[in-house]
1. Upon calculation of distance in nm of label points 7 Å out along Cα→Cβ at positions 98 and 258 from the atomic coordinates, which of the structures P, Q produces 4.8?
2. When distance in nm of label points 7 Å out along Cα→Cβ at positions 162 and 226 is computed for each of P, Q, which one produces 2.2?
3. Match the computed value 96 of volume of the Cα convex hull per residue in Å³, for residues 18-73 alone to one of the structures P, Q, and report its label.
4. With mean count of other Cβ atoms within 10 Å over residues 10-17 derived from the coordinates and found to be 14.5, which of P, Q does the value describe?
5. Comparing structures P, Q by relative contact order in percent (Cα under 8 Å, 6 or more apart), which one has the largest value?
6. Can you say which of P, Q returns 33, 21, 20 when semi-axes √(5λ) of the Cα gyration tensor in Å is computed?
Structure P
Amino acid sequence: MDPEYHAEFLERIGHTIKEHQGTLWFDAFSRAWTTIPYDATVDSATFDASQVLGDDGLMARYSCSLETGVSSFQQVVTDKNYGMPTLINKARNKTRQGLRNCTAGEIDPLELGEAGVQLHADTLIRQGRKLPNDFATYWKNYFQVAAASPAVTAWAARHEGELAAYLFSFRAGSREYISIVRSSAEKLRYRPNNAMLFNFLEWAMARDEISEVSIGLQSLQAGGESLDLFKRGLGFQERPIGQRIELRRSLKAAIPRPVASIAAATLKYLPGGEKQARLTGALKWYASQPEIRRAA
């Protein structure tokens, strides 16, 4: 399945899509761009950030070769015989608990409704993130658009008939990309995430047309060690990749790399939320990535 289906989904929920040198890009955050899919490899030597950033974009983030970016990783499952033996012991026990407590399987996104919105809110609040004013309206529309997209698979876990967790995965080529995982704070003790992710991974990797499932790249934000450990327990491996941050030319001139390093170190100790954490990570990576000799 072509990445264009994912791009069409993103456009229908309000994002802007651009194409540059055969790669699709979208505004993941305000004035910040990334690729579709997120592991699309970009040639740093020929990439012209101005073509993506346009008139008001500030930053582009993308995957690249290890030699041209910050050493990073992508979390993937590639085991076509995925099952309980794939998991590490502690995660295996928790997943068995989850499967005893919960039922998991595919779900129509429209069935998520109010319960899906509430689980999304629960997850963001646990992560210390603020809910925007249009939160409920946005996510109800997200579910409607997802239900109509051929690229989307939604999976859920229920405990005693109540929604306990759900995920959205997007198909591109022979890969599934898990991009949303949300769960109920009240139901976490029943291990719905373990049951849901295990069930989905087992189903996906058993399909002849699927070569791997990805659950994201290393985050810009610090403090994700426990989440990375959870994913490793469920069989996700950390495939080495490079990641790179490009700033618009005027911003590069105003923030040389040594200044970016100092700014990142300072921001880390100031009170702030998710946006500050992302900015801190972006500046830190930008300051430490190798210089690139651009093609003429």
Structure Q
Amino acid sequence: MKIAACLGIKDEVELVARAIAHLRAIGVDHIIASDAYSTDGTEVILSRMVGQPGFELTHFDDVNMDGPGEEAATHETFALARAAGADWLLFCDADEFPMPRSGNLRDVAALARADALIISRFNVPLVTVGAQLRFVGAALDPSALLLYAPDKAQPETQSRVRNNRDAAWIAAIPAPKMMARTARISSTAEAQHNIAAADAGQVTTEVPDDLFIAHVPFSTQSRFARKMANIQMLVEATGTSWGPEAAWHWRRWLKNIEENGGIAGEMARNLITAEELAEMQRSAVIKSAAQVWGR
């Protein structure tokens, strides 16, 4: 079995090298780095990797890409994965770390049964000392990893956060990502949250219980400021073309930044103290990787 990963990237100089090393450590054979014309130094890191075995660099225009354009771009990505001989294609971003329970993606049980995996994502807490990340060698260390993973379902946690503008978005459960058989799936849509079948046959999907994605939306204020500048540019370029459910948190962040404390204020809303972290662990709102795998 050969596994490829499409790594979406936009100005992630603080994380991109770690993300690529982690993917290799968990068994990804071929990485397709899909960069949205980064300008923060990410592009320098990526250019140095060009020519390495199992790595190729592509670019996409996130500002001018609509839904059909996104599907066409992922169709091309599937073609690149097939050309590299990959049986499976994983979609993730540079702030997302796939975490297979065994440490190797090939051991995920659902790969033997399904055509596509719907991979749960959980946010990594931000505490006063920074995002809770520790690496062992190249891979993110699961023994030190903590995640917002309340027992309530994703729609319920999202609704609670959406209805309270001052609530910490990081406490919600973000939408899942996809991993798909290259022989059965032709493209994705909705920011890699949905799939399109390569033929007319029925496609089987499964949510694996031995694989999740650790999402790192916040780490440093400078990184968040770059993210918000890019989001502002994207919102201004696309106007009102998005539906009411699309990227609602981006628009709330922008509104809060404009009216309610700026970049530092929005970071503070998503930051917890060590004492709060301990209480959330006691109440099982924040869980360890082992607890998430055991859900």
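Derivation of every value follows stated rules applied to the coordinates shown; laboratory data play no part. Quick caveat: nothing in here was measured; it's all calculated off a predicted structure. Cβ atoms are built from the backbone, for glycine too; each structure is taken alone.
1. Details: P: 4.8; Q: 3.8.
Among P, Q, the structure yielding 4.8 for distance in nm of label points 7 Å out along Cα→Cβ at positions 98 and 258 is P.
2. P
3. Q
4. Working: P: 14.5; Q: 21.4.
Source structure for this number: P.
5. With respect to relative contact order in percent (Cα under 8 Å, 6 or more apart), the highest-scoring structure among P, Q is P.
6. The value was obtained from structure P.
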